[in-house]
Structures are given as structure tokens and as C-alpha cells.
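**Student:** Listed next: structures, encoded as C-alpha cells.
What follows is calculated from the coordinates using simple rules that are stated; it is not laboratory data. These figures come from a predicted structure and were not determined experimentally. Cβ atoms are built from the backbone, for glycine too; each structure is taken alone.
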Structure I
Amino acid sequence: RLSAELAEGGCALVVCNTVTRARTRYVALRERFGDRVSLTHSRFIARDRASKDADLVHAFGPGPGGARDGRIVVSTQVAEQSLDIDFDLLISDLAPVDVLLQRVGRLHRHDRPRPGGLARARLIVTGADVGVRPQVDGGSMKVYGGHLLLRTAALLRELVEAGRPIRLPADVPLLVDRCYGDEPLGPAAWVDEMAAARQEAVDLAAETARNAGSFALAAPSPRGSVLGWRLRSVGDATDGTQGAAQVREPDGGFEVVLLERAEDGLALPAHLGDARALRTDMPPSPAMSRALAGCLVRVPGWVTTRPSDAAAIFDDLNVNYFPAWQKDPVMGGQVILVLDADGNGHLGRFPVSYDPTLGLEVLYA
């Protein structure tokens, strides 16, 4: 479909709700459109992410930039945040209506000529089947929950059936109020699915409230303090023993500094072009400290959902605890993940790899 949409020129932003889905789409689109397709998401090391952000702003920002026609950017929610970028067409996974409208803000953002077929800002929603029985992509359900996704789908279906466009910003308050309100939405055939999704949301909110009061993060210990603080808690929902924290940040993840094993010790990832062996018996220089900070990357939180996995990951990461680095204002307290020279490694039982084109991948074992 993108071939037809971009036949007269123009550029498209494809927003996915999960990194896994973004990577899969990128690979598929790359096979069809070649190097006109680029990928960005939250699991690139900081230096790679900064480079990708700069390229996006140059090509799709407010200035004249580079060639835009035929370009396709596959992204996750990072594209809806701080970057001032502008596209002719938006393809987005179904998300709560306020999130969708925020993504729409990347359409026709600046005053520039548009291809004839894309002269009007358009949103194509994917990741859901809104037929007789609504079905939503499982990854999206894990991120946003079924309740708001189904209510958003019902609102969009209503607009499409009425042939009514979304008018921004005038329609934003009403659409958001209806999505988050109690008004029954959707066709009669959706009643059971909508009721089940609402009950699941109520149950999850109650469980989260209980966990917030029942579990506390462990106090930092003298050795590996921040590592322990991030991966352990006092109390465990399963067996009452020390385990993973039950109340997490929105994505439940934690940051690591990504390094590679070299012949003479540790080194920065090879694609950065700095082959110097890292001294772990002394604090890094200010320049090296900045280079190490550029290797920060976020690990998805689901790897520590089980207390046994959290314990195994804690043990793996603790191997790379360097007391001398704790004296550095940047590296002190940071967690180190070391991959082999091919960019492969593991976190407990989970295989891990890093590719500068695809980012960090953690596989479910």
C-alpha cells in the first residue's frame, strides 16, 4: 500500500507500539523499499540514537533538509515526543485516542509543498481488526490495555462510518473525554469484549494499587548498590522472598552501559570506531566517561518479571562491577552489560544482541 500512497512522492512515518513490531516492519519494508527506509526506537545506545535523531531532524525538520520523497521512517513512541519532524502520511498502530492525536501532530507540521495525493493530512490505523468481533495486536494490548484501545477503535469506527474527518485541535477535548469517559461505545456486537476489557482495566488498577503499598525497593547495598536497587525489592508476590520490584516505571526497564569483549579486555562497541582497551582498574578519563555514557541503552523490564530471572540477571551483571569506576561522577552506579565481539550475549536465560541498524534485541527464552 505504501507504494501507491507515495507514488507521487512524499514521505511516511510508520509508528509501532512495540520495538519488536517496529523491527519486524522495518525488515519487511527494507526488503521492498531498500535504503529509503530507516528505523528508530528506544533500544539504541545513546550515541546511535542521537545520530538517528539528528538525521531525522535534518531530513524531516523545519529546514530545507534533505530528500524527503519516498522516505519511510519506522519508529516507536519516540517519534511522538520531542523531535520537530514533519511527514506527509502517518501509519500508526492503534493506541489510545490521545496518543494517536499526539502522533498526528507529526503530520503536515510545517508549511511546505505536499504531493497531490497527500495534500490532506491522513492517518492510517493498523494493528487492529474492527469487524464484528474486535481484535487488537497482542503487543499493543500489553502496552496500553484493551479497554482504551477498544474505546478508541469504536470512536474511529464511528468517525469513518459518518465520513467525518478529525478536526485539530477542535476535536481533541471531545474525543479524549469520550475515550476516557463512561459513555457506552461501539456496536452492539462488541458489548461482551468491551465489558471484559473494562473489567480487566479495573482489576489491573486495583492490583497495581495493592502492589504499590505492599512492596518496597531494597535499600542500596555498599557493593553494586544501584544494580541491586534496580533489580531487587523487599518482598515478593510469589513466594515472599527477595525478588524483582513489583511497581516499575512505565516500561519497567532499566539502563545498562553496553560494551564488547575484546582480545585485551573490554572496549566500546566496534561500530563506534574506538578500539582502545578500557581500563577498569582506574576511573575513566572525562572524555572516556562521556564515550561510555554514549553507550547507555534501555533493557525491557519484562526480563525481570520473574524473581528467578531477576536474580540470574543480577548475578550476570554483577560480574562486571568495577569499584574504580564508582568514583567517576558519570559511571558511578551504572550497570555494565558486556557482549562478545559479534554483539551477542545474554541476560540470565535471555539471549541478547546489538546491531547498530536494528538496535538491542532481547529474545524470550
Structure II
Amino acid sequence: MWRLWFSAAVLLALPAGAVDFKGKVRATVGPGFDTNPRRDFTSSGISPVPDGFLAGFLQTQGALLFERVQLTGAYDAAGRKFLFTAPTEDTLVQSGALDALWAVHELVDLEGTLKARDRRGAGRDYSDLSADAVVGFLPDPHVEVRARGGGHRFLYWDRFAASFFGPSFGINGRYRFDKHHSVWISGDFEPRRFNADRVNNPGLDPDPSPIERHDSYFSAAAGYSYRGPFQASLSYAYQDSSSNSFGESYRRHRIAGTAGFLLPLDFTVLLSGALTFASYPDGIYLSSELIVLEDDENANNASVKLVYPLGDHVELDLRGALYFSRLVRNDLTYLRFTTMLGVSVRF
């Protein structure tokens, strides 16, 4: 019934004849090189086997803009085909999002979002699904506060015991000093139930009876951004995942920064980097393979991208990225460097 009422409310809010459509598409293809295509942690004296690859990226966005309603959608895809030593590491990552925003009042808006991300290949298949309802408060032209609640389902197909589900809650706020400077804060909380029993602490849990694993995930972040002759941002994030399963808890601090500059001769350079500091309350972490699911989120990293326009709709870009992580307790190191030369077409 609530779906019927929501649909009726949205339709009543759509003024006839007052609609605008905006969209853009960007596709990139090119060859590259990867020093650690299998994303292996290695011990001292052992080096991973590198490989070349062909990669393609597709980014699409579209929006229907009404007087008080905005409907937006996005679809991204990234594929990588290795050529010689790592044929089992071919990957395809797809993600999509749908969003409906209704400006109920000049001070309040309502929003519904659906997000999906799917990764296939290299023994790390997963699907990440979420749905949220959002209430936005805009008490001042400089202030924006948004509170959300919804559900989150993560399916890790190659190790289903790491799959989880549960409600998800969050709040974020932004303050814009002017058109150039802004600051933001955010917080999220998820009580997660897993598709597996917990791992007992061999030293403290004499009772081997099965108990379902559940984690409490919390994150808090703050950041600053500048938009002007150049663009830059700096952020700090803290993540805490406390589990009743031995060896599955972690705490992580992350400092990240980005910058973009226009250079002479129409070149553009984009820079990003992050430092991650992790600790494990149980002294070990049994899910080290999950750490490298997304290099740019979970490992120390630095990347650079140089873009040169070849015309109104064609660009040449050269990119490189370095990823590093260290498991001191296990005496394992994760080191990976990738580079790619691509041609992009955009509309």
C-alpha cells in the first residue's frame, strides 16, 4: 500500500510540460600493466608474477528534472582481460544506482535510493545491494543535513560465510562557507548478521556449540573540499567492526586527499592518495583476502592521471596507481603497481 501512496505522490508532484533531461556517457579502452594481478600478499624474498592487460571502462549518467522532483540514474562498468600469466584474474565490475528526490518544501526534501554493485572474476565474486530512504533538511543556504535508514545485503559468492545482511543508518552534514569552500561530517551504523556461525576463541570459548556470527559496524568521517581554479579535498575516516567471531574484528583509520589541476598545453592532472592504519583487537585477522577486494579503499595508495584532449569528444589519458599494505603479525606484504594508457570518448 505504501508503494501506491508514494507513486501517487510522486506523480502528483510532476508538473506537465516542465521536464528537462540531462545525460552523459564516457567510454575508455586501452592496454596496461599490473605487477600483482593476483593481488597476493607475499612474504620476504617472494615477488608476484606481473602481466599485461586490456581494459575498458564505461560511465553513464542521466537525470530527469522536474520543478520539484529529480529522477537520476547511473551505470558504470569496468572490465580487465589479462594477456599472459594470469588468465584466471580477468574481472568485470558493474554498478548501478537509481535515485528519486522530491522537494517537499524549501527546507525539506525526501529521497529514495537503490544501489547495486557486482564483481565477477579472479575468485572474488560478490554482490553488494542497498536501499535507503533519506530525509534532507536545508535550514540555511549554507547548511545541508541528511539522515537515512535502509537495508544492506552483501553476498560474497566465493566465501559465502562472509556474506551478511542487516539494517543501515546514517547521517551527514555539509556546511558551505561560499562557492569555493565547504566542510562535511558523516556517521554510519550497521548491525550485521552473517550467513555463518562465529569462530570460537580457542583460548576463551570452551563451549563449541554453534552461535551465529554478528558484527557491529560503525564509521565516522569528516572532510574539507575546495572548488576554484583547481580542486582539492582532504578527509579523515574511522571504521570500527566489532565481531563476536574470533579474528574478525578490526579498527581502521584512513586519511585521504585528492587534487585536480589544469596544466599548460591543455593537460589536466588528477592526483589522489590515502594512508590507512589498521589494528586487530584479537591480534590476527582471518579474512585477509577481503582486505584487497577494493585496493583504493582498503590499502595505502597513490594514483595519478594525466589527461590530454584530442578533440571535443576524445581524450588521451595516462594513469598509474600504487597500492601497499602490511600485515605485521603475519609478516606479509601487499604491493601492487598498475599503469594504463587509454583513449576516452565522451558525450
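**Student:** Could you figure out which one of I, II the value 0.75 for FRET efficiency 1/(1 + (r/R0)^6) of positions 138 and 314 (r between Cβ atoms, R0 = 35 Å, to 0.05) was computed from?
**Tutor:** I
**Student:** Comparing FRET efficiency 1/(1 + (r/R0)^6) of positions 50 and 162 (r between Cβ atoms, R0 = 41 Å, to 0.05) across I, II, which is largest?
**Tutor:** Evaluating FRET efficiency 1/(1 + (r/R0)^6) of positions 50 and 162 (r between Cβ atoms, R0 = 41 Å, to 0.05) on every structure, the highest lands on II.
**Student:** Here helix-only ellipticity at 222 nm (-39500 (n - 2.57) for each DSSP H run of 4 or more, over all residues; to 500) has been calculated and equals -10500, so which of I, II was it run on?
**Tutor:** Going label by label, the one that fits is I.
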